[in-house]
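Each value in this text was obtained by applying a stated rule to the coordinates, not by laboratory testing. Since we're looking at a predicted model, the values are computed, not measured. Cβ atoms are built from the backbone, for glycine too; each structure is taken alone.
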Structure I
Amino acid sequence: MNNNLNHDRLGETSEIECLRLITDGSGIGYQNGIATFVQGLLPGETGEIEVYEAKKKWQRAQLRKITKRSPNRLEPPCSAFEQCGGCQLQHTTYEETLLWKQRWVEDALTRIGKLNVEVKPTIGMEQPWRYRNKVRLHRKPDGQLGYFKEKSKELVDFEDCHLLSERMNHWIRLTEEFLAGSYPEIHTLTFRENTQNEGLLLLEGTPTKVLSAEENQEFFKALSEQGLRSVWGTDDEGSLVLIWGDEEFSQTILDLSFEVSPLSFLQVNSQQTNVLYKLVLEGAALTGEEIVWDLYSGIGTLALALATKAKKVTGIEENPYAVENAIQNAINNHAVGHVEFLKGKVEQRMMKIEEQPDVVVVDPPRAGMEPEVVQRLLELKPQRIIYVSCDPGTLARDLSALTHGDAGYKVKSVQPVDMFPWTTHVETITRINRA
């Protein structure tokens, strides 16, 4: 028996005032001293709620009716907003979303990292719609494509995702029509779009010997006329196979050209990526004489941008497809001799490099840096560390380890960037210098 459960409160209805937003986009208020989380309620609003999950010190409730409305409330433009859950903040103004993202970073650094540092206002977008250059969709048994509903495997379809370009939405509709009643093996589809409005499509679960270019020329021609350059699948071993079109697919960042594999990581917001990378270069303050490491280097986007201003850059990346792209990208951008890429886990490969880095740039996954990476950085003592983070909580944890006690580092600046408008996600660039 779980003594933390309080079944006697389940189904209770009451009115509550929302005081602030938490990092999943829920509003929080207090009912008889118990923290109450309500999805869809905005700060300053009151609403009638019904409790559906109750623990000793907190509870979750469903919003039944808004009794006092915030002047910041908007009607979400997306018809699937309440069902999908991918965008948690479409019901408030864009300016408010930027303020809350700044506050969430501040709260994480204070509460988790025990750091008293200034967090600059979040850098947003002038047009915060149609920004995603990649989408991963799942397929219903009837052939319709959609997103997984938040925290479930239930599929939600949509007519027009406002985070995707109209062009990409059209590719989705064309593909949905083509797959209707056919190729049940295909369960997941990934679309990418570059800054030249060209696209690629990856079909997962595809027996490539069945889905052939020869038998589907009409479909591929229709995609080609709409700007799609290639269709990829996977073989029986799960390896990538080009089904139709051009093998090369490139993206432009800071006037550099990058080949992108269907399975490689790339920032999903092309416009804000340029903003992000300019901030990284500014924080690195390179003079042309520095040895730079780029940890979790992906397809080499940041490493090659750094290589234009550094003596040498070493990138470390685990994804073999990304490393292959990175090596080719160094050749394409005439950076051979200034940059090298090592394949493997960061915590293993960085231990074997003998040279002393002056500047280290880290852009880890949401889980943050492994403890061995943090410890190795403290041993190497580079003059500057630029930390690009997609999770304020793990950022705060790692910054605490790098700056507390006799670690020897001090946080110089913290700049949130809105890479994912209308969602609760925020990217943060933190500059750390030797104290």
Structure II
Amino acid sequence: MILTINCGSSSLKYQLYTSDLSGVVGKGIVSRIGEACPYIEHRAGGRKIRQDVEAADHRMALRVAMESLLHPEWGAIKDVSAIEAVGHRAVHGGDIFVESVLVTDDVIRQLEQCTPLAPLHNPLNLHGIHEARRLLPGIPQVVVFDTSFHQGMPAQAYVYALPYRYYAEHKIRRYGFHGTSCRFVSGRAAEVLERPLQELRMVICHLGNGVTIDAVAGGRSVDTSMGFGTFSGTMMGTRSGDFDPGLIFYLNRTLNMSLGDIEATCYKESGLLGVSGVSNDMREVVEHAIAGNHRCSLAIDMFVYMIKKYIGGYAAAMGGLDALVFTAGIGENSPYIRARICGGLGFLGIEVDDLANDAVDGACAIISPRTASAATMVVPTDEEKMIALDTVHLTAGCGDHSRRSAQRVEAAAG
């Protein structure tokens, strides 16, 4: 079987796939890692359990996940020998990693070099890799990078208007993130539309606690909202999104904030949380806005406005738009936010059927009327499936079990 591990900022998702990736025999999420009252939600064998756990860090969270997969009552496997390979998500591969790779000691050292590029996420991804190697010694492991899907962007999209030597000598450039999600979603959208991916111009709105707006033309990322780090682009749960970099100098000189304080503010205290003063969870912000909280209403207005600007800009950059696709936690589950974003974009061919929008139930759905010139869609993301696919293909030569897995996946794919 193939195990995927996805370490987020305060969560750890895991899924255990059958060897041909046709089914999931066990999955779950450990939430609120390092916070008060961490808990696990686990599913296997038709059972679902939720219980409080000890998870001060992601290493502990992975041990909790493995204990659940091996549990005599609600587990999915009897022994770790059933696991043939492990796939990990890593947020930032810098300019070193342009595609998924097998984990080696050298790869880990290179991944550690990328840590300053994604200080919120890369250390946590490394914790997951280290603990998985300790718990599952000798089992081949793969790391899949969020940045890799964006490596084909044209230079005009990824080079910053700084002295060119910073790019040439230090590889300071736009990298982009959530590429694993955008790669999966763009392919699924083409399948649902029954059109070749190579013909489509899409804007993918990955809206969760982290947000990426991605322009995908012909199946390739051609521009993306996040840049060198993971707080640029649109505002997010706790991250600021774009602002005038002159503010950094102002905060440092006038308010005597250290660079560390400014970084913490941009990553952890801004976005929906910073503006609303209530929460980084869009559900709570919407609830308070409806109840009359002005700052929550402002936070929603800003969130919607920033995303609209990216959609319009990317449609212009691609010379038109064939599909607007919503995905991830907010994108998949908030009809209200989807409708707000689409409002006023009729000039791009974007329309929303209110009944279809409200009826989305967790599956792929087209929420635009048939008369619309551009399709508006909801496509649930599945980063874990992409990680599993890359893991099977990269471990095909690592042993008899993995080779047979690769053959079964090829057979299942027809």
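For this structure, a couple of remarks:
- Structure from which 22 was derived, percent of Cα pairs over 37 Å apart, options I, II: II
- Origin of the derived value 0.30 (FRET efficiency 1/(1 + (r/R0)^6) of positions 22 and 382 (r between Cβ atoms, R0 = 30 Å, to 0.05); candidates I, II): I
- Structure from which -11500 was derived, helix-only ellipticity at 222 nm (-39500 (n - 2.57) for each DSSP H run of 4 or more, over all residues; to 500), options I, II: II
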